[in-house]
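Q: Next up: the structures, one after another.
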Structure I
Amino acid sequence: MTLPTFRFAPSPNGALHLGHACSALLNARLASQTGGRMLLRIEDIDTTRCTPEFEAAIYRDLEWLGIRWEMPVRRQSEHFADYREALDRLIAEGLVYPAFMSRGEIRAFIAQSGKKWPHDPDGAPLYPPADKALSERERKRRMAEGAPFAWRLDVAAALDRIGNSLYWEEFTDETLTATHRIEAEPQSWGDVIVARKEVPTSYHLAVVVDDAIQGVSHVVRGRDLYLATSVQRLLQELLGLPAPRYLHHRLILGPDGRKLSKSFRDTGLAALREAGVTPAQIAARIDM
């Protein structure tokens, strides 16, 4: 019998805060209640911002909260070959293309179009279609000359490839007793980046590969990632990966009503610990 498998997957690019504590504690609690596994994954593909110091701090904070996890910890920076293999499959199947436009060029293209341009759920303009129209010869020429580029998913081609409705199973609440289907809408994000010239992955690609390799069955994470699930479900279908079930929990908000970020030093777990706050008080503060 396969055990329910949960994971907490922070990035070591800053200090953990109350929002991270909420997610980590909820995953640990649900793993315990279901007799399942609790995994820790370090999402450090951004090697310029992620540091060993922040990673060490993550371990200290989680141990202080009383959270235990299986070893070994999966560190994404040690598994670029796994992501490269997935990317190569997408390239071979013609589902991604090299995109060369800079942010300035994107703005100029949109301005010259004279049209009201669509934006993704985060408010960024969708990537223009110009690069998809480039010939294979022109793409290879630019790449050979060292032009910077990113690999973007051709979402229209990808949806045509799967040829059926796309959805995910979302738990109705934290009891995990029932789910309902959520229709995925990856087209709302446009042609998202799945890898870069220097790094053979992105968050979206790495997370679906990792979840499949680690056998994650329950993805419990913040509501801020709810809409991103559409892109990840599309990648899972394209790569033939299993689809976990999802629970997107409420967010812990800052004093200004916005979701917490690592810049909220007054809610950082290390700062709270140094101020004498106990793990029990942390759990009470986030209503765990």
Structure II
Amino acid sequence: MGERFSAPRALLRGIPITVWMLCLVAVPLGYTFLISFFQVEGLQIAAKFTLKNYRLFFTDPMYSGILLKSMLLALAIALLAILAGYPLAYMLSFRVRRGKQALFMLSIIPLWVSYLVRIIAWRTILGNKGVINSALTSLGLIQEPLSFLLYNRFAIAVTLTYICIPFVFIPVYTSLEKIPRNIMEASSDLGAGELRTFFNVVLPLSLPGLVTGFIFAFIIALGDYIIPQQLGGTQGIMFGNLIWSQFGFAFNWPFGAALSFILLAISVTILGLTSRFGSTEGGFLSE
């Protein structure tokens, strides 16, 4: 009798989240997808079905070129975030004995700081009169400020890597904490050294968290437009800036919507290709 009433109760409990997803996610996405087939006439969006917005992207190499450059830069940023975040998570999980919780909180504190504040901080650090140039000038190592530190892809890569590190650190640390310590002890008892244990035990078991962190970092870097706008200059235009410009001063919402869904399709494809790695825990040992 109890089981008969449990299903309706579970359904009722799921209504708020369903309504929330429908109103704030599904409906806006559906509307954006709809207007991607419209066109602009004068200063009005005309509800006339057309494929020219998608055709323009696939026929003009400028747009596909910006997308390719953005994907390559996002890939580099994701890899850099992994190189910085994985060792940090490993050391905190296996090396630190005291104050682990405090160090964990310090590692994720950047997420508590305003996104714009972090961007302004890095612009201050990398600027001509910033921390780096001022320090090098004071030490007599340079006579003029280093101009390559700001308003280019280097500045974008550095700032976005910093932004993405916590998003890599958290899932990797979670995966590492779930690894049974007796498995590592068994590996050591069987004669495997620390390096061999890492590659044969720790890395395979932490791969789901690693892949999840890579997905987070890649998608964040690929879709961001504020950092390229603030720190990239004319050399740092990314696909997100292209989309923003269509919804902004270009007033071509249909084309911006088409570009948005092209980016969404790429993100969903990446998520689909990597979902089985991100959702599997410990399954790699069976191979």
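Q: To test your reading of the models, identify which of I, II gives -21500 for helix-only ellipticity at 222 nm (-39500 (n - 2.57) for each DSSP H run of 4 or more, over all residues; to 500) when calculated.
A: Working: I: -11000; II: -21500.
Structure of origin is II.
Q: Who wins on distance in nm of label points 7 Å out along Cα→Cβ at positions 145 and 169 among I, II, i.e. which is largest? Numbers along the way, then the final one.
A: Working: I: 5.1; II: 2.9.
With respect to distance in nm of label points 7 Å out along Cα→Cβ at positions 145 and 169, the highest-scoring structure among I, II is I.
Q: Mean count of other Cβ atoms within 10 Å over residues 25-32 was computed and gave 20.4; which structure, I, II, did it come from? Could you put the intermediate results ahead of the total?
A: Working: I: 20.4; II: 11.8.
Derived from I, not from the others.
Q: Comparing mean count of other Cβ atoms within 10 Å over residues 57-64 across structures I, II, which is largest? Before the final figure, lay out each step's value.
A: Values: I: 17.5; II: 12.4.
When mean count of other Cβ atoms within 10 Å over residues 57-64 is computed for each of I, II, structure I gives the biggest number.
Q: Work out FRET efficiency 1/(1 + (r/R0)^6) of positions 209 and 273 (r between Cβ atoms, R0 = 35 Å, to 0.05) for each of structures I, II, then name the structure with the largest result.
A: Working: I: 0.55; II: 1.00.
Looking at the calculated values, the largest one is II.
Q: Moving to a separate point now. Using FRET efficiency 1/(1 + (r/R0)^6) of positions 89 and 241 (r between Cβ atoms, R0 = 35 Å, to 0.05), single out the structure from I, II with the greatest value. Intermediate values should be presented prior to the final figure.
A: On the way: I: 1.00; II: 0.65.
Answer by largest value of FRET efficiency 1/(1 + (r/R0)^6) of positions 89 and 241 (r between Cβ atoms, R0 = 35 Å, to 0.05): I.
Q: Could you figure out which one of I, II the value 0.90 for FRET efficiency 1/(1 + (r/R0)^6) of positions 41 and 97 (r between Cβ atoms, R0 = 41 Å, to 0.05) was computed from?
A: Working: I: 0.90; II: 0.05.
Derived from the structure labelled I.
Q: The value 12.4 for mean count of other Cβ atoms within 10 Å over residues 137-144 was derived from one model only; which of I, II is it?
A: Details: I: 12.4; II: 9.5.
Going label by label, the one that fits is I.
Q: To test your reading of the models, identify which of I, II gives 40 for percent of Cα pairs over 34 Å apart when calculated. Intermediate results must be reported in sequence, preceding the final value.
A: On the way: I: 25; II: 40.
Answer for the origin of the read-out: II.
Every number in this text was worked out from the coordinates using simple rules, so none of it is lab data. All values derive from a computational prediction rather than experimental measurement. Cβ atoms are built from the backbone, for glycine too; each structure is taken alone.
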